[in-house]
Structure formats: structure tokens, C-alpha cells
Structure P
Amino acid sequence: MKQHYDILIIGGGMVGASLAASLIPAGKRLGLSIAVVEAFPMPDAGSVRYQPSYDARATALAYGSRLIYEQIGIWDQLREHVCPITNIHVSDKGRFGVSRLNARDENVPALGYVVENHWLGRVLMNRLAQDDAGHIDLLCPAEVTAVNYQQERQGRMAVSLTVEGSEHQLTAELVVMADGGRSGLREQLGIGYQQQNYHQHALVTNISPDTTHHNIAYERFTDTGPMALLPLEDLPAGPAAGQADSSHRMGLVWTVPDEQIEELMALNDRAFIERVHERFGYRAGVFVKVGERYSYPLKLSVADEQVRQGLIVLGNAAHALHPIAGQGYNLALRGVVSLAAELIRAREAGINLGDINHLTRFAGQVRQDQQKTIGFSDKTMKLFSNRNPLLALGRSAGLQLLDICPLAKTVFARSAMGLDQPTPDLR
């Protein structure tokens with residue numbers, strides 16, 4: 001552990017680790033010193049053995065996120081345990097509107113990919129472990145208890161850190177808060193946020209159809225909330241799969257009103273599967289097994305400030321949006337590489353990494369993407385949750401029009417894949 005770092009990243013999850021990994025190539029050239037502070041023990045660095053778990057939580061990566069991870073240098077390893085999405089099927093329950101997206105029509109190998117969070121975390125840790133020059137220190141388990149800007153210390157940030165019960169005082173040019181949507185430090189620093197309660201819960205689980213998913217992802221809008229089914233990597237045959245027909249897996253994200261969540265969580269597996277079929281139908285096959293269920297309340301949350309002198313708020317600590325379009329992590333990852341590119345430019349120009357002027361420039365660069373993505377998720381949720389019959393007819397007609405208009409479909413698909421804006425150069 002050093003007494004001073006150029007960049008101190010609070011949070012070693014997918015966002016924080018991706019930022020550190022994205023700075024490795026240029027960091028070696030520019031001599032950047034980086035610390036990643038994580039409250040929980042991280043996966044063993046260097047280990048590539050991995051056994052998929054039936055109940056593993058997963059994240060949908062847009063095709064544009066693949067391009068980002070290719071540039072960072074982890075895609076070749078990451079792809080060993082990802083499931084491609086080659087088709088997306090969108091429908092509105094009880095209405096005629098249906099739209100289909102196909103990777104072949106968009107001239108890409110896949111529209112996106114589904115990856116288990118544990119595997120993504122392990123691959124990122126392996127990438128950080130390859131920093132043999134010692135530019136990145138992993139401080140974990142450790143907790144940042146206070147962050148303060150101190151003008152008298154040449155504009156550095158003072159960081160109080162607890163490691164195994166011992167207090168440490170560090171400094172950094174720039175502190176990046178990537179510690180999630182429940183960031184206590186954000187509140188401690190007086191960073192407010194705008195919040196909208198959707199009065200909904202997301203129910204998340206893995207579920208097995210009796211046949212292969214054919215790499216199709218489904219978005220099913222219902223009168224009580226949308227249902228998303230994502231294809232997951234099949235489990236290997238044998239005891240790990242539980243039974244022969246449960247090796248197939250799909251990730252279910254079901255949005256339900258607050259007043260229904262307790263009932264759904266309390267259902268036995270058979271009754272729960274029947275309820276899923278009642279809302280979703282049988283287009284993915286007959287479901288034969290369901291895993292452990294999780295739920296969390298849904299809110300739109302956007303921090304009032306994402307940059308201060310010497311400080312950046314990143315990822316879920318900056319914005320948390322509805323999962324309806326599966327864009328939350330992809331938005332955060334685009335912010336990660338935009339920040340990395342800005343930090344590289346600042347160091348090359350000899351600018352203090354915590355300088356408010358260049359941090360404000362970064363905030364301006366990502367604001368349009370944030371507003372567009374958050375606005376799309378919010379408006380789509382409200383549009384497809386509205387029970388007005390005329391509005392329902394209009395949205396079904398819109399889905400059908402999208403399905404028969406190749407140009408509109410391509411524009412929509414490129415935006416969903418994150419290909420409507422360039423990927424920054426991180427060299």
C-alpha cells in the first residue's frame with residue numbers, strides 16, 4: 001500500500017474493476033499508480049477454472065460492450081462462458097404487436113451476450129493481476145470511511161481507510177466512487193440525488209425450459225409489468241445440472257407491482273412456474289425447474305452531482321435505472337471507458353487528474369448518453385405499464401411497424417447494441 005495514488009477507485013465490482021483494467025495499457029506508459037478498494041474479498045487472481053452455477057446472477061452485455069472488452073483485452077477469456085443473444089423477440093400480452101430483431105440482419109455475430117457476474121468479476125481480476133509493473137494495488141477487504149478535499153495538500157484528496165481493523169490515511173489526485181447504488185459515502189459527502197419510486201419490484205431467478213433456448217431473448221410486456229427472459233450458458237451434464245432436462249437455463253427478470261411480490265415469492269416452485277406460463281406463454285417451451293428467487297424494489301435514481309474537484313461518482317452510485325431494457329450496466333461501462341480516455345488525455349497534457357475543468361468536460365461528454373438511455377428506459381416502462389386501451393393499441397401498432405420497417409429496426413438495434421457512438425481509444 002502506497003501513501004499516495006494518482007487514482008483511488010472505491011469499489012472493486014464490475015464497474016470499478018473495469019475502470020482499472022481499462023487504464024492498464026496507458027497506465028504503464030504514463031506511470032499511473034492506481035488503487036482499487038473493495039469491502040469484500042475478491043476472487044483469487046490468476047485462476048481461470050470456473051464452474052457455472054444454476055442460480056448464478058447474470059448481466060446482459062450489449063454488442064458494443066463486447067467491443068469495449070475487446071479493447072481492454074479480456075474478451076477472449078470472457079467469451080469462454082458467455083451466451084450469445086442472436087435473436088430478440090418483443091411482444092405485448094393480449095395484443096397483436098410483435099417485433100423481432102436478428103443478429104444476421106444487423107451483420108453482427110450477436111446482438112448481445114449474457115455473462116454470469118462471478119465469471120466477469122474473475123476475468124477482470126485476472127486482467128488486473130497481469131499488471132506485473134505494480135501500477136495497480138488491490139486493497140481488500142478494506143473500507144473507505146471518509147473522503148475530503150484538502151487544498152493545503154496541493155489539491156489532493158485525503159482518504160481514510162480501514163484495513164483489518166487498522167486505520168490508514170492516504171492521498172489521491174482523483175477518487176472514483178464506484179461503490180454501488182447504496183453508497184454511504186455519497187450521503188456522507190452530501191451528494192443528493194433525484195429519485196422516482198416506480199412502486200414495482202424486480203423478481204429475479206433462473207428458470208429451465210424443456211428444450212434449448214436457441215439463443216433467443218424475450219421481452220414480454222404485460223398489464224402488470226414486463227418480463228424479460230435471457231438465454232444462459234447450459235450447465236454441463238451430470239450432478240451439477242440436477243437432472244437431465246434442467247441443464248438448460250434462462251434468466252428471468254419479472255417486474256411486478258409492490259403488492260404482488262410477497263405472494264409470488266411465497267409460491268412453491270410448481271405454482272410459480274404455472275404463474276410464469278400464465279403471463280409469458282409457452283413460446284420458450286415448457287418450464288420444468290426454477291431456481292432461488294430474489295427481489296428488489298425498483299427506483300430511478302440520478303445523483304445531483306457526478307463530479308467535484310478531485311471526485312467522480314460512477315456506475316450505480318451515479319445512476320440506477322429500470323431494468324426494462326437491460327441497459328444499466330452497458331451505460332455504466334460506456335461511462336467507464338469515456339472516463340478512462342479523459343484521464344489518459346489529462347495525464348498526457350500534464351493536468352492534475354482531479355482538476356474540475358477536465359472532470360466537467362467528462363461529465364458533459366457522457367450526459368447525453370445518460371439522458372437518452374435513462375429517458376428511454378423510463379418512458380418505455382411507463383408506456384407499456386399504461387392500461388389505457390387507445391395507448392395500448394398504439395404501442396402494439398408501433399411494435400408491428402418496427403417489425404416490418406428494416407431501416408427503423410436497424411436504427412433501434414444499433415442504439416440498443418451501443419453502436420450509435422464511437423468507442424474511445426484507450427491506448
Structure Q
Amino acid sequence: MKRLQLVLWLVACSASYSQMIDKVINPQEVERIEKILSADDMQGRASFSPGIEKAADFISGEFKAAGLQGWNNSNSYRQPFSMIRAKLIVATDTLDDQSLEPKNLIAFTSKTELSLNQDSGFEKAFIRSGDNFTKEVFKYIQGDKNYLVLVDTSFSKYFSRLGGFKQQQFKSERSVVFVLTTKNPQNYKIYLKHEITEAPLANLVGILPGKNKKNDYVIFSAHYDHLGTGKPDDKMDSVFNGANDDASGCTAVIMLAKYFSKLNNNERTLIFATFTAEEIGEYGSQYFSKQFDPEKVVAMFNIEMIGTESKWGTNSAFITGYEKTDMGMILEKNLAGSQFRFYPDPYPKEGLFYRSDNASLARQGVPAHTLSTSKMDSEKYYHTRGDEIGTLDMNNMAEIIKAIALSSRSIIEGKDTPSRVTADKLR
């Protein structure tokens with residue numbers, strides 16, 4: 001008799017959870033949040049723009065409505081930091097007495113003037129043909145030394161992108177100089193002069209304290225910046241609305257915050273974060289990652305572009321870096337018996353594990369993965385002005401957000417702890 005009562009109680013609890021999740025996470029609420037974040041008056045949410053400030057105010061209001069605590073024991077959800085803009089004025093360089101074109105020299109520095117040679121103490125490093133260019137670049141930018149990085153000319157078409165990244169940098173005493181060359185010079189002389197300006201930014205961070213494992217952190221995140229505005233034409237207006245990239249992820253973070261706050265039974269502390277400056281170099285998540293002891297971060301669910309169907313159709317999504325930890329297997333176990341399925345990343349050549357905001361924490365060993373449905377080989381509106389709310393599937397989005405909530409349950413309850421990202425899996 002007691003066993004039957006227990007079974008009936010578990011069934012009742014399950015039904016209660018189901019009713020709760022449907023009440024909080026539903027297509028109507030998805031659409032409400034999406035419509036606001038991707039509206040034209042957000043001006044494409046470009047970093048440093050009035051539009052992103054408006055988006056920050058909206059997200060802060062949603063975090064407050066969810067009952068989250070502010071960042072760093074404050075009344076604000078803003079996690080402020082500053083970036084340095086370095087405008088190149090002068091560049092001269094010689095490698096083994098041979099001059100290079102200035103376009104083949106890009107420096108990440110906060111110094112107005114920078115001179116270096118083979119005796120300056122800069123560590124020489126290499127990005128060789130066949131390397132993962134993005135991964136290697138961020139390794140040196142986020143390192144703790146002064147570097148002279150010699151980049152193989154096979155990366156010529158990618159090298160100029162560094163110029164865009166270096167327009168925004170953290171203020172630092174370190175400098176990293178990238179040179180596009182086939183040489184490994186024994187003697188070199190480089191001089192750079194920059195005009196330096198400082199500009200403020202902010203992540204939005206809300207906290208739901210844990211019950212008995214308060215010092216274990218589980219992070220749900222997305223980025224709220226996008227590309228801003230461009231030139232209108234006869235077919236489209238000027239706004240890059242970013243409905244899928246990544247207003248969809250922010251919508252998920254907000255709804256998960258409200259859901260878990262309603263449940264109010266999380267053993268581990270939950271951190272809900274929306275990052276700025278992802279589109280210009282993942283700077284928001286880089287700053288965020290430095291505010292925590294990585295050993296205390298149990299898992300990170302980064303949510304990126306979940307507004308369209310995956311290559312497998314509805315009720316499915318993929319996990320970047322699936323093979324690097326056992327977190328994916330834990331999520332699948334928690335979804336056993338449901339219609340939803342998480343798959344390993346089907347686009348390994350795209351290097352997605354290192355192209356989103358999970359990367360900074362993953363490099364510190366945190367089981368940090370991005371969850372997405374984006375068909376990266378054929379996503380029609382990716383980084384175009386056509387990325388508008390009308391292209392998204394609200395019903396499917398709601399089911400994806402529910403699946404994230406349910407699949408994370410045993411981690412939040414402290415019953416499962418994903419394995420760490422080890423150094424050998426960061427290749």
C-alpha cells in the first residue's frame with residue numbers, strides 16, 4: 001500500500017511540475033519577450049549603442065520580476081566593465097631587416113606607444129597552417145604574457161578580422177602583436193602608435209541562491225548584443241534585429257530564471273547571465289569568466305540561436321563540444337522517455353565550441369557548452385537584416401526551453417556533476 005501511495009505521489013508531483021513549466025514557459029511568453037528584444041527600436045543592440053542600453057534595461061526588469069538577486073550583492077543586475085579602443089596612427093616594422101606592410105601587423109595593446117625587438121621580453125609564438133585560427137588567437141589574447149605571434153600566410157583572408165577585434169580590448173599592461181609572415185625572424189624591430197579611448201559596457205547577471213550547495217554554481221547564459229544597423233534597400237530596412245542571434249537565447253535565459261525561481265528548490269546556486277560584446281570578440285563572457293573561481297562552476301548552459309528548427313526537425317537541438325565532458329549524457333538521461341533529443345554538434349568544421357560565450361569558461365576546465373538549433377551550413381538569415389521574429393517558431397522555442405529546464409534538473413539538484421574539460425580535450 002505504501003509503495004502505491006509513493007507512486008501516486010510521484011505521479012502527482014510530475015503532473016504538478018508539468019503544469020508549472022507549461023504555465024511559465026509557453027509560446028505566448030516566448031513571443032512577448034522575443035518581440036521586445038528584436039524590435040526595431042532596439043536598433044540592432046550593437047555594443048556601445050543606445051539600443052543595447054535599452055535592451056539592458058528590459059532584461060534587468062525581467063530579472064527583477066523573476067525575483068533574482070542583483071550582481072555582487074547590489075540592487076543592480078549590471079556587471080560593468082570598460083573596453084579600450086585602440087586606433088592605429090603609426091606602424092613601422094622590420095623582420096631580419098626586411099620591411100613589412102602595415103596591414104600585416106595588428107597589435108592588441110592599451111599603450112599609446114609600443115616599441116619592441118628581440119630583446120624586449122616578448123614571448124615568440126606561432127599560428128601555423130592547419131591550426132584552429134580562432135582558438136589560437138583567443139589563447140594569446142586571453143593569456144598572461146606579452147606575445148609576438150607569427151601567423152602563417154595561409155590565414156591571410158582571416159587576418160584582417162583581427163583589426164575589427166582589436167578595436168575593443170580590455171585595459172591591460174600586456175600587449176600581443178600579431179604579424180602575418182612566412183618568416184621566423186631572429187631580429188625584429190616594431191614600433192606602433194595608437195590613439196586610445198575608453199568605453200563602458202555591462203553584462204546583466206541575476207542570481208538565485210542555492211539551498212544547501214550555495215557555493216556550487218550552475219550558469220544559464222546568452223548574449224544580448226547584435227550587429228546594430230546597416231544601409232537600407234528596397235527590400236529591407238536598416239536594422240539587424242537579431243531575433244534568432246541571440247534574442248532567442250536571451251528569451252530562454254529570462255524564462256528559465258522565472259521557472260526556477262517559481263520552483264524555488266534549487267540546491268545549487270543558479271546564475272542567469274546575458275553577455276554584451278559577443279559579436280565583437282566575446283568580451284562580455286571573457287570578463288564574466290574572471291569573476292568566478294572556475295572550480296566552483298559546476299556547469300554552464302550557453303544558449304545560442306534556438307529560434308529555428310535544427311537539421312533533425314522540431315524537438316531537437318545540438319550541444320557543442322559534446323565529447324569533451326559527460327554533460328550531454330546527463331541531459332539525455334534526464335530527458336529519457338520524452339520526445340526531445342540533444343545531439344552532438346553536427347558542424348565540427350565550424351569550430352562552434354570556440355565561437356560562442358561558453359569558450360572562456362571551458363578553457364578554465366568548466367563543463368561549459370552551447371545549446372543551439374542553428375543550421376550553420378544553411379541558416380538563411382544568419383547575420384543578415386532578415387533575422388526577424390517572423391522567421392522563428394515560437395512553439396518549438398518553448399519546447400526547447402522546457403527541455404533545457406528539465407534536462408538540467410539533476411545538476412541543479414546536486415545529484416549529478418558533469419566531468420571537467422581537461423587540457424587534452426581543449427585541442
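Bear in mind that the values in this text are calculations on the coordinates, not laboratory data. Keep in mind that what you see is a predicted model, and the values were worked out from it rather than measured. Cβ atoms are built from the backbone, for glycine too; each structure is taken alone.
Of structures P, Q, which gives -8500 when helix-only ellipticity at 222 nm (-39500 (n - 2.57) for each DSSP H run of 4 or more, over all residues; to 500) is computed from the coordinates?
On the way: P: -10500; Q: -8500.
Considering all the candidates, the number was obtained from Q.
Comparing distance in nm of label points 7 Å out along Cα→Cβ at positions 118 and 150 across structures P, Q, which is largest?
Top value of distance in nm of label points 7 Å out along Cα→Cβ at positions 118 and 150, among P, Q, belongs to structure P.
Using distance in nm of label points 7 Å out along Cα→Cβ at positions 310 and 414, single out the structure from P, Q with the greatest value. Could you put the intermediate results ahead of the total?
Working: P: 4.4; Q: 3.1.
Between P, Q, the highest calculated value is found for P.
Which of P, Q yields 2.0 for distance in nm of label points 7 Å out along Cα→Cβ at positions 62 and 334, as computed?
Working: P: 0.4; Q: 2.0.
Attributed to the structure labelled Q.
The value 38, 23, 15 for semi-axes √(5λ) of the Cα gyration tensor in Å, for residues 102-285 alone was derived from one model only; which of P, Q is it?
On the way: P: 42, 24, 17; Q: 38, 23, 15.
Only one of P, Q returns 38, 23, 15 for semi-axes √(5λ) of the Cα gyration tensor in Å, for residues 102-285 alone, namely Q.
Could you tell me which structure in P, Q was used to calculate Cα extents along the principal axes in Å, for residues 206-325 alone as 57, 34, 24? Don't skip to the end; give the middle numbers.
Details: P: 57, 34, 24; Q: 58, 33, 32.
Matching structure: P.
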